[in-house]
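A short reminder: the numbers here are calculations on the coordinates, not readings from a lab. Here the structure is a predicted model, which is why all the values come from computation and not from measurement.
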Structure 1
Amino acid sequence: MKYRKLGNTGVELSAIGLGCMGMNHAYGQPDDDESIATLEKSIEIGINFWDTADVYANGRNEELVSKVLVPNRDKIFIATKFGFRAGADGRLTEFDGSPAYIKTAVEQSLKRLKTDVIDLYYAHRIDPNVPVEDMVGAMADLVKEGKVKYLGLSEASVNSVRRAHAVHPISALQSEYSLLTRDVEAEILPVCKELGISFVPFSPLVRGLVTNALDVTKLADNDFRKSLPRYQGANAENNMGLAQEFAQLAAQKQCTPAQLALAWVLAQGDNIIPIPGTKRRKYLLDNAGSVDVELTATDLQDIETILAKYPDTGDRYNEANYKFVDKN
């Protein structure tokens with residue numbers, strides 16, 4: 001495994017992290033035994049950066065992760081997030097970034113993770129009803145209290161990032177970024193470079209689309225992706241065609257489509273640390289192999305040529321999900 005620095009902290013994180021959400025949230029049937037084996041395998045191969053959140057499976061994701069985190073605490077840099085409130089059915093109902101809620105949320109996460117300190121604590125979104133300065137000020141208090149080491153934001157605008165960073169150093173910004181989701185390139189990536197913030201892409205494999213192993217017509221009824229535009233109708237057809245041609249390019253490079261897609265993300269900046277999610281060891285090992293894929297200028301141009309042939313990729317979110325994305 002190769003490693004990259006977290007912001008200006010000096011902490012070294014595996015260049016490929018592990019997104020834990022899908023282990024028991026949003027993507028079909030959980031498999032706790034295989035998820036635990038995947039977490040254990042990640043340690044074995046040098047992946048030390050795990051990402052979860054309190055809202056995933058209503059806290060059960062943190063509890064699942066804790067089973068491997070506790071006996072390996074000194075080997076893992078654990079990141080979790082706060083802010084979303086969900087109903088009993090798991091659907092998001094609101095976002096709460098108030099200082100009062102932060103105090104409650106962190107204690108619950110510490111308890112579920114069975115740890116005394118969270119390495120990286122993210123605000124899962126930006127609360128339009130709470131000044132960023134107040135939210136980050138409350139998060140900074142957690143650092144002073146020793147409950148949290150470093151602070152992060154997720155899906156935040158440039159304005160929010162700058163305001164937050166002025167209150168307390170932001171070490172990581174997490175947002176969606178992949179071959180098909182590139183809006184962060186205009187402003188977000190440059191501001192992260194400027195301020196010394198690590199950029200942490202989630203869904204760097206487009207939730208499986210670019211692996212050429214996903215049949216969108218066979219997604220389970222409870223699979224989150226079924227509600228997203230790019231997995232439906234003409235968009236889905238476009239993206240499956242794109243994935244097939246992308247897989248051909250990967251074969252020419254003697255790597256898998258997942259490895260090629262992650263290598264592309266890694267090549268966009270040395271401060272970028274993607275966190276592809278999986279609950280299976282075979283995909284974990286596949287993803288980890290991306291750090292050894294070297295891309296030439298010709299490779300990068302070939303990728304752009306393929307993308308240009310399939311422009312109808314569709315939105316990454318539906319309207320209900322977009323309402324939680326920071327537009328300030």
Structure 2
Amino acid sequence: MGGPAAVRRTRGAFGRKLAQGWKAAKKNKVSYLFAAPYMLLFFTFTALPVLVSLVLGFTSFNLLEAPMFVGMDNYIRLFLGDDIFVKAIGNTFLMAVMVGPIGYAMCLVFAWLINELPRAWRTFLTLIFYAPSISGNIYLVWGVLFNKDAYGYANALLLRYNFISTPILWFENPEYMLGLVVLVALWTSVGTSFLSFIAGLQGIDRSLYEAAAVDGIRNRWQELWYVTLPSMKPQLMFGAVMSITGAFSSGAIVTALCGMPSVDYAAHTIVNHLEDYGSVRFEMGYASAIATVLFLIMIGSNKLVQKLLSKVGE
């Protein structure tokens with residue numbers, strides 16, 4: 001059947017590609033040397049921990065004893081024996097569906113509108129919209145607004161106009177908790193994606209709009225769909241990745257506002273579950289399995305978004 005010959009051809013093709021790659025590496029060795037520090041840091045602090053986590057997900061490991069291989073036990077326990085994790089998945093997807101697309105759309109719309117303003121106004125409003133995402137006191141502000149006693153602004157206003165008779169425990173009542181967390185997450189979502197969209201809009205060649213007008217583009221919506229968005233696909237993809245990452249990793253907001261864990265796990269997310277088992281219980285094998293599931297969810301979401309963005313302008 002030509003088996004040995006096929007193997008030799010495959011080996012020969014692989015050897016030629018390897019030789020070509022080595023030749024290209026020697027030709028561009030200066031570029032590789034400049035990239036080496038970043039690649040070393042990226043591998044050490046990003047890629048390697050991910051690989052280690054994937055391996056530890058199949059073990060039982062408590063940081064004191066050597067890891068013990070347990071196969072799929074951690075994953076079976078996650079999906080069949082951990083009701084809190086199932087609830088955390090539901091809360092995480094709910095937040096991701098609400099915060100991800102809405103926050104992404106907010107960033108794009110705000111960037112588009114601000115880009116039409118004069119330079120001075122554009123600079124000022126960019127700072128105003130971006131500030132909440134980098135402010136270290138943002139959780140303090142929302143904590144004061146929705147303080148659980150009568151001194152909180154929301155409670156004070158509702159009590160003043162007799163909408164309620166007693167103060168509401170906003171971040172301790174499961175009825176309001178998740179909604180407020182989503183609201184805060186949306187408020188802080190106008191961040192890096194917003195700046196990337198501003199940069200993308202600023203980098204579009206103005207002659208493209210003139211050419212589009214000649215080709216029959218007659219209104220701003222057609223201009224947006226057929227010229228603006230296709231011209232900034234790299235920024236759109238970067239913003240999508242950042243929005244997905246932020247939406248699925250919004251555990252810090254829950255911890256800061258609702259505590260760890262939240263009452264009845266009403267706002268518990270996958271990241272909170274990961275912190276619980278990794279930083280509190282030190283069940284690192286189980287925590288690694290949780291991290292692996294979250295990683296796969298993010299990868300799948302990114303692939304889906306890539307397919308959707310590839311249709312922009314068609």
Output 37, 29, 14 (semi-axes √(5λ) of the Cα gyration tensor in Å, for residues 53-204 alone, calculated) maps, among 1, 2, to structure 2
With P(r) over Cα pairs in 5 Å bins from 0, in percent, for residues 101-156 alone derived from the coordinates and found to be 4, 19, 32, 26, 13, 5, 0, which of 1, 2 does the value describe?
1
For which of the structures 1, 2 does the calculation of semi-axes √(5λ) of the Cα gyration tensor in Å return 40, 35, 18?
2
Working back from 26 (relative contact order in percent (Cα under 8 Å, 6 or more apart), computed), options 1, 2, answer is structure 2
To test your reading of the models, identify which of 1, 2 gives -22000 for helix-only ellipticity at 222 nm (-39500 (n - 2.57) for each DSSP H run of 4 or more, over all residues; to 500) when calculated.
2
Suppose you compute P(r) over Cα pairs in 10 Å bins from 0, in percent, for residues 165-268 alone for every structure in 1, 2: which one lands on 14, 39, 30, 14, 3?
1
